[in-house]
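Read through the structures below before going on.
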Structure P
Amino acid sequence: MRVLAELSLLASRREDLRGSISYMEQSTAVAEADALRLPDSELRTRYRASRSSINERHLELLMSLHQKDPAGGYAQRAFDVVERVRN
């Protein structure tokens, strides 16, 4: 999961925002699957909170792509990330 987040960062540095988003979404999917395996809600909450900087980066990437392509659906994807993090 951290490797995917790092690959996302590298892709972003190469200005490959779509590739960066792809890695970030894979990282998020792995993290969510891991969180669901935790035995109680407090542990899940702490685990998700530990990913706050990664989630912020995910949102930044989506909003950067939204600025470049407003019709690309990136704002909705950013909203979905926020909702997933809140729950």
Structure Q
Amino acid sequence: MNTDERKEHIRKLEAEIEVILIAIVREVASHEFYKSLIEKHKGTHAGNIFHQLAEEETSHKEQLESKLSELQADLEELKGREA
């Protein structure tokens, strides 16, 4: 990979990381939203649904964090080659 290709690849990885970070923040906000609804609807069918949705948001966040770690490792590796 030549220098220009490496720089472009780094730029793309940085953009992907930025998007993932935004998505993680949104997943956390969604989780908190559903959690607040669980409390309001405790012991009801709706409360159970909100609990399931909150768990799904946690799962999404964990998947995003895993992807983030991969991208950050790739970025560090590429930047290390620049030095």
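Rule-based calculations on the coordinates, nothing more; no lab input. Bear in mind that the values here come from a model prediction, so they are computed numbers and not experimental data. Cβ atoms are built from the backbone, for glycine too; each structure is taken alone.
For the reader, a short list of remarks on this structure follows.
- Mean count of other Cβ atoms within 10 Å over residues 21-28 - highest-scoring structure of P, Q: P
- Origin of the derived value 3.9 (distance in nm of label points 7 Å out along Cα→Cβ at positions 5 and 29; candidates P, Q): Q
- Structure from which 1.38 was derived, Cα Rg over 2.2 N^0.38 Å, for residues 13-60 alone, options P, Q: Q
- For relative contact order in percent (Cα under 8 Å, 6 or more apart) computed as 23, the structure of P, Q it came from: P
- Test item: helix-only ellipticity at 222 nm (-39500 (n - 2.57) for each DSSP H run of 4 or more, over all residues; to 500) calculated as -27000, pick one of P, Q: P
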